[in-house]
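Just so it is clear, none of the values below were taken in a lab; they were calculated from the coordinates. If you're wondering where the values come from, they're calculated on a predicted model, not measured in any experiment. Cβ atoms are built from the backbone, for glycine too; each structure is taken alone.
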Structure 1
Amino acid sequence: MNTSRLGHLFRIRLVQGLSWLFPDYFGAIGTRLFLQPQRAAPVTRWQDAYAGFEKSEITIQGLRIPYWHKGNGPQVLLVHGWENDHFALGGFVQPLLNQGYSVAALDLPAHGEAEGKSAPLPLIAQAITAVGNALPGLHAIIAHSVGGATSVLAMEEYGLNAKKLVLIGAPQAASKQAIGQARANGLSARAIQRMQRQLQHRLAAPLERFQVDRGLALIQCQVFLVHAHDDRVVPIQAAHQNAAARQAQTLWLDQGGHNRPLGDPLVIDSVINFLKKTRGRNRLPAGLRYHPRFAHSRLGQNADHIQAEPS
């Protein structure tokens, strides 16, 4: 075992012990980590993706939220994930424009050029809703990670309408992400309990309220789920649970991790093909489509599934 590994284990054990003794203090740290993104260095791979785009702003809870838009075709909104910015989905921009789509992308609260220090899930969803409603006729949303989870919340809770929804590396439940993050940082069970209480207060709802699979079962649109088997940020099991909630097209990648699918030509082409597809007929009666007894058979027989490895 190398020195860095030993140092990491020592820090985890130290945090576990201290957070058991001082659960409120360390619970507050866990709450802050879940709500306050660190301003990451901008993605450099697609810095020219938005050249020629018009920049606009909306205001949510006194915070200025910028978004960029271009084109006159069916409108597609790109939504980035946690500690990223609108450049993260830059690989989709030119292929979408080439196919005649209009493209818009925003920086979420406390990310990129947007104002704010914290990004509670409802605030993110409200920002997505406001930008989506400012666009002329939203055709589709392509969203990554937490941006996907909050896009579902925007549609379920705040009435945002889109005909198609693409979720790439999206989590299934906020509670699992928060607790997983806390455990990875060494928080004790006592500190995690305090964190959950504090988050419930900050979000004005228990963490269990924020479940992507629950939202997917309620919204009315076509859904495409993309996820990599080796995603260490959001395990593939989350995607399987989301897929079980409704009929959806799925693309499971053997490799790609959490972020690489955003620049994968296979993913980009598959997403555009999904946007161009006309709506198919559901193969189960509506009353049975979300019944737990049919989850396994529906995944195997009704979802349009693609098993692929990125090139």
Structure 2
Amino acid sequence: QLAVAYLKVSETVKSENTFASVAMDHLSNDQLFMYAQSLKYNGKYAEADRVIAMYKERNPEDGRATELLNSLPKIEKILAEERYLIDEVDFNSEQSDFGPVAYNGDIYFVSARDLDYIIKREYAWKEAPYLNVLKTSEKEGLFSNPKLFSTEMRSMFHDGPVCFSKDGKELYITRNINNDFIDANFKKKKGYNNLIILKSEKQADGSWSKPEELPFNSKAYSCGHACLSSDGNRLYFTSNMPGSIGGTDIYYVDKEGDSWSIPVNLGKDINTEGDEMFPFIHQSGRLYFASNGHVGVGGLDIF
């Protein structure tokens, strides 16, 4: 369990070493698969293939094993392709910063940094602040000190990422909802803990309205990571709703007047038995997304 915990908080070297200290015959199926993931994250692809081969022997029907087994030639081809120079921006923090959206000259992103509020919001799993949506502006190559985007976009739990309509009059935000409760014996009970998508509209004074839930949200599953098409008529998002192919799949809904259609799964060409998330639809119609189910170099790769 310690190795699994390390993997969940991205301590991949510690995760690999902890898994390696246990005989593979003693690892459960899920633990064996996660051991292979740790090895891939650390660039040990041949060793990961060896672990995946054992996983496949136990789980011959799992399509992930078939896809990942002997994936080394594909990975080598990916690594041999043209590289891009990546520069780190100066507004990153020691905490998680992700999900950037460029709009109207500003950058909106999600961050777990401490905002120095009097009342601290931290969640026990990582003992880190809850996620907030921050905003920064660029001028002559320098970025301003990130500030909270809007008080309307801040709840008691995780908030973000966001996406904007092309005209800037609407935004869609992912938010964490939690209904843990205290029972009659004053003991804390676990309720649901899911993601939902909400919509906010820009007001005449430049402020944003209180976000309202979209109709396809559910207490039974998560919906998040919304991305709106350039014409504003189709919304792509991530969900683990019943009928999903993997852990999380990418779906879309079409605008129908003031409401939305029934969610449509993008199918097996996009979704795998792993996780697909963070969709982005370019105005050309090209879809970009993150996946740990398609063959990649380890963890979530962009496709």
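Structure notes:
- Here log10 I(q)/I(0) by the Debye sum over Cα atoms at q = 0.11, 0.14 Å⁻¹ was derived from just one of the structures 1, 2, and that gives -0.68, -1.08; the source is 1.
- Highest-scoring label, criterion being mean count of other Cβ atoms within 10 Å over residues 11-18, among 1, 2: 2
- Which entry (1, 2) yields the derived value 11 for relative contact order in percent (Cα under 8 Å, 6 or more apart): 2
- Taking distance in nm of label points 7 Å out along Cα→Cβ at positions 115 and 139 as the criterion, the highest value among 1, 2 goes to 1.
- Source structure (of 1, 2) for helix-only ellipticity at 222 nm (-39500 (n - 2.57) for each DSSP H run of 4 or more, over all residues; to 500), computed value -5500: 2
- Of the structures 1, 2, the one that 0.10 was derived from, the read-out being FRET efficiency 1/(1 + (r/R0)^6) of positions 27 and 171 (r between Cβ atoms, R0 = 30 Å, to 0.05): 2
- Identity of the structure behind 0.95 (criterion: FRET efficiency 1/(1 + (r/R0)^6) of positions 19 and 75 (r between Cβ atoms, R0 = 35 Å, to 0.05), calculated), options 1, 2: 2
- If distance in nm of label points 7 Å out along Cα→Cβ at positions 147 and 275 is computed and equals 3.3, the structure in 1, 2: 2
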